[in-house]
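What follows are several structures.
Read-outs: derived from the displayed coordinates by stated rules, not from any lab. All of these numbers come straight from a predicted model, not from anything done at the bench. Cβ atoms are built from the backbone, for glycine too; each structure is taken alone.
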Structure I
Amino acid sequence: MKIVRLIRHAESAANAGLATTAPDSIPLTKNGKRQAQSFADSITSAPDLIISSPFDRSMATALPTKERFPNVPFENWRVQEFTYLSPHRFVGTTQADRKPHAEKYWSNGDAEFNDGLGAESFDELLGRADAMLSKLADSNAQSVLVFSHGQFIRAVTWLIKHGGHAHSYDRIREFRALDVREPFRNCSSYQLVFSDGRWTVECQIDSSGQGRFSDTFCTSERSR
């Protein structure tokens, strides 16, 4: 049995409402650095593999855990955040500035739509999620920590739950509604289990380290 924990990065400048320049270079706040250290301190046993998105905020969140377990292999995978708005159009903006454009994107519900240079479609996001699950299934590591981003992590669980229907118009709108209704907090995580060729979303773990079964995902499964 393989156990994979998908962890959202700690508080970033964008999360704190500050203006940012590019999706990949958003730093952690001082509070975010404290959260990252607290997360590392909460890990009771060394994993077999530590993975991070290449984005700065994810790398900085993973750093204290990497330093705590220096002998554990550390790798960068394409598990970065979903950039659905073209970054070149929004340099120096805040989340509040981008909100009306984001709402327009999600209301369209078009899985193939690409906003422009530096952006990706919802289908491409699901493709990256599927690629990660396949790569993890083939890995010899049995205990894995993946430092990633809220919408990417939700895309993974969405794909496990809905399979080939994950990118339909109605499912995309449901994905957005869940994101708004139940914000995925910094340093919260989902725990996945891979057993007998099947992925299961076992539970959600909040930022305080408390686990709970998720009404949405606890029985979700996906065959490899």
Structure II
Amino acid sequence: MIIYSREKQLRLICLDLEGVLVPEIWIAFSEATGIPEFRRTTRDEPDYDKLMRFRIDLLIKHGLKLKDIQKVIGGLEPLPGAMDFVRRLKERTQFVILSDTFEEFARPLMAHLDYPTLFCNSMEIGADGFIKRHCMRQQNGKKQAVAAFKNLNIRVFAAGDSYNDLAMIEEAHAGCLFRAPDNIKKTHPHLPQAEDHGELLNIIDSFLASPIDK
């Protein structure tokens, strides 16, 4: 007879990418181009589809192509402390990155992080090199991924810093905000908060050590 035990559930950590492990790509691009409008991120705009349409229109307006963004991304490094955090986390358990970024952006960043598992989206690029549209893997993909992991009898912890991370954090068995802006902290005071990777690892350690509710 096969016995399925909730007490022996695998624990999985789901992390956002930008703002948690690497800098915000669009803020870096704003600084590189001198165009302040690109600083608008998911910390400011809850509607990701609206935000991406705004960005693509802005790129076309200024004659900026995918290669221009990739050039900036190529010069980015993980956030201070992120690589040590990833190493220590991998010693403890499994983790996956759930991000609304795009394959065309993420490749050089994944090399810096020793190629962790990444679920993200893609873009349609024209023959002229301009981004034509963004292609989301599915609606609310971060939340759906967490729900799917739970359906596989995996116990999930999620962490992120932006509006588009809230659904996956709420869906997970446990989770926290990481260096979230004040507007998100104020509207979600019930969520634990971490301001550095050491605090985040402590919260994760508590999750890993916690008993499973029956």
Structure III
Amino acid sequence: MRLVVATRNEHKLRELSGLMAPLELEPLPDAVRLPPESGTTFAENALAKARAAATATSRPAIADDSGIEARALQGAPGVRSARYAGEQASDEENLAKLLHEVPEEGDRRVAYICALAYADPAGREDVAHGRCEGLLAREPRGGGGFGYDPAFVPADYADGRTMAELTPEEKDAISHRGRAARELRRKLLRAEEADRRVRSPLAGPLGGGPHRRSRGRL
């Protein structure tokens, strides 16, 4: 199965390509325009992008929307994580704003959230969710990852390293995007196998006869 990835973020494309294997991912064609991330939830934004890509390319598509939620800020920046310091803000500017606004001695609990959506031209769609809990470091550390990774200390490891200090394999094992990708990959592979059985010549009387998959969730 080949999927178009509705993103302009090269970091996300590379990360998802590894996480979704053996499914094959293709970059979004330059001519395709994605809708603005105007939803109030990660799932709304991810589905809107996946639907737009599937409609424009006539191919199955996936899209993610993800971000960080800080307890001290009542869940901010949330769906505005990519533009927390402004519409054209860099990763470094967004992170600096978050570090400034979370009180030095206050509640430093944070969570990474990901919604990874699938949509195809037939109208089938689904959303997988991933979450990773952690603490916000007081200053950035590490040269890996992207976004808020240099200040996100995941609770899954006890050594105090930030996401940016983990190996790619360590990060993928516990990250919000890794968890969502594994769940969606499982659903897609299961649906692909079910379609294959329906199309098989052996799927006659024993399989209850040929039938079509209905529109809706996978």
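What to note about this one:
- Read-out mean count of other Cβ atoms within 10 Å over residues 42-49, computed value 16.1, structure in I, II, III: II
- Read-out mean count of other Cβ atoms within 10 Å over residues 66-73, computed value 20.4, structure in I, II, III: III
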